[in-house]
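Each structure below is given as structure tokens.
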Structure P
Amino acid sequence: MILRDTTLPDRTFLSLGLKPLQSQPKFDRLRREPEPVTEVITFALPDTPQLRGFDAVAIRFHQPPYRRERSAKVAILAFLLVPRGQ
């Protein structure tokens, strides 16, 4: 997950790191498509972030080499931003 401040001319960004998706799709023999699986992934801001603020969030999915030609089939339903100390 990458945070960006698009108002800055130098295209400054802050990477919050990589997190693997742990869930596996559930397959039903009667359906062709797997059933959706819900997963929550948490990223923490560093104590002294490089950015004072951000107005854009970029999410990148890194596929293993054998899946690079196929989409990740992932949907992001919501973001929850929690103030520090909560």
Structure Q
Amino acid sequence: MNTKEVKSLNVDGHDIEDSMEMAECFNDFFSAIADKLRDGLCQIPFDFPKLSNFVKSRKDPDDVIFSVPAVTSVGVNKILAI
């Protein structure tokens, strides 16, 4: 078990000791990474009505359950590794 506690964080030359402010800095940092990754993905046009019509045309509403599989970190890592 890791028992080390972070007492301060240096962000842009400023030492931050307040735990809530450190949490916000981490949140900002990781959110920025997500934005950069998203910007690097190819943009695919999405037509929701077309998708909905396709799904409806392929299933019998009385005896077929349509579900979208859960997104997992393993699946995301596989996609990002391509």
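Things worth noting here:
- Test item: distance in nm of label points 7 Å out along Cα→Cβ at positions 11 and 43 calculated as 3.0, pick one of P, Q: Q
- Structure (P, Q) behind the derived value -16000 of helix-only ellipticity at 222 nm (-39500 (n - 2.57) for each DSSP H run of 4 or more, over all residues; to 500): Q
- For 8.1 (mean projected area of the Cα convex hull in nm², calculated) the corresponding structure among P, Q: P
Readers should treat all values here as calculations from the given coordinates under stated rules, not as data from a laboratory. Small disclaimer: the values here were computed from a predicted structure and weren't measured. Cβ atoms are built from the backbone, for glycine too; each structure is taken alone.
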